[in-house]
Structure 1
Amino acid sequence: MNNSAANTGRVLWAGLRALLVLTVVCGVLYPLVVTGIAQVAFPGRANGSEIEDASGKVVGSALIGQRYDLPLKEGEETAAPDLKWFQPRPSNGLGTNSVNTRYAIILSGATNRSGDNEELIQWVTDAKAAVVRDNSTAGHTVKPSDVPADAVTSSGSGLDPHISPEYAKLQVHRVAERNRLTVAQVDRLVADHTDDRILGFVGEPRVNVLELNLALRELVAGEG
């Protein structure tokens, strides 16, 4: 009995020592080393790919999309888009903001509906009509055939921070009119903030909407 108790005690003590060592190594030292390497080698990515405005204030992440809506009016369930800004892809999961004052993620996710789902078809039809209406100006009419797919559909996550160059260019006339800028000025802004394919062949050209709207705000302030 004594030997059995002694053996059990030795096994328990060995197990406790292993637990303590592994806790320190895996739970403290390893995370600290990985965090340190990340902060030195990739500080921006390690800290969430934060985007700052001209004053140095963090206004969001380059990895997460944002909405640009007018303040919710009494009786409204859905805020209307603030059309002086470039608009992102449709999503019910992005918190409203105006570059960026009240950003909050509510939920995210895809529609999970098939391509022939009647409700999804109606959503896309309504979204296309809204894009045509919102982006047509006195001197420029947007045709339904001009509307790219990303203007009327959400991404798989619902948090895509990018839009296609085609959707950004479609919004140029409206943004120029609302901000009293020339079309050439806004078109140049879009061109300057269009990223090419990664390594020249991965993915598609894209425009980060938050970065574009920050540049737009600076341009408007400079013109004022």
Structure 2
Amino acid sequence: MDTVNIPQNPTSLSEHVYLSLKRKILKGDLPPGYRLIVLEIAKAFDVSQAPVREALERLKQEGLIVGRMNKGSAVSEITFKEIRDIYELRQLLEGHALRETMKVLTPEDIASLERILADMKLAVDENDSYRLVELDMQFHGYFYLRSGNALFLDIWNSIKTKIMRFISVTNQDHSGYSIPDSHAELLDIIKSGDVDQAEKKLVRGLDFYKRYTG
């Protein structure tokens, strides 16, 4: 693992190690099965082993890494079945979350979603695919948040990391502004107040995963 420079005044050493490793995993720089050795990571970040162990424990809790008997930790696998199951769940829940959100949508909510779209276009301009995926999660997560259903939000928070990994791998097939443009189309329908059409557009957009999972 290459040496990593720690930025000035990080919130904590373990937080910096955690965020850096998480980003590498989600971007695919650390592929499934990649072994994470505490001593090597500590050397790369120029820190003691304690913050590394704390960071790895957080990653393990999120399902990004798994412990291996007598072999330390490794980046977890992500299967097509997992993705298929997650997207089928999203198609059941997310449309309903959107419908509930549209009942309480305010001009401030619309402005927040428009800011996310603007940031998406900026991420495309800057060729920052990781940031684009983060913003994609913010956009869709907004519906779970504003639906008023705490369980929906808990489910979203438990699956979005795996969704990010999947999208990061397949994102090369989405050229130019296709992602922000498709979200802009959805937002236009939302602003029109056509709940049925908005739900249909959203659910149909979640079908793309089938190309990769069969």
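Read the figures in this text as sums done on the coordinates, not as results from a lab. Predicted model only: the values in this text are computed from it and were never measured. Cβ atoms are built from the backbone, for glycine too; each structure is taken alone.
When distance in nm of label points 7 Å out along Cα→Cβ at positions 86 and 142 is calculated for each of the structures 1, 2, the largest result comes from 2. Looking across 1, 2, the calculation of Rg/Rh (Cα atoms, Kirkwood Rh) that yields 1.00 traces back to 2. -13500 is what came out when helix-only ellipticity at 222 nm (-39500 (n - 2.57) for each DSSP H run of 4 or more, over all residues; to 500) was calculated for one structure; which of 1, 2 is it? Derived from 1, not from the others. Once mean count of other Cβ atoms within 10 Å over residues 38-45 is evaluated on every structure in 1, 2, the highest one turns out to be 2. Kindly point out which one of 1, 2 the value 18 was derived from, the read-out being relative contact order in percent (Cα under 8 Å, 6 or more apart). Only structure 1 yields this read-out.
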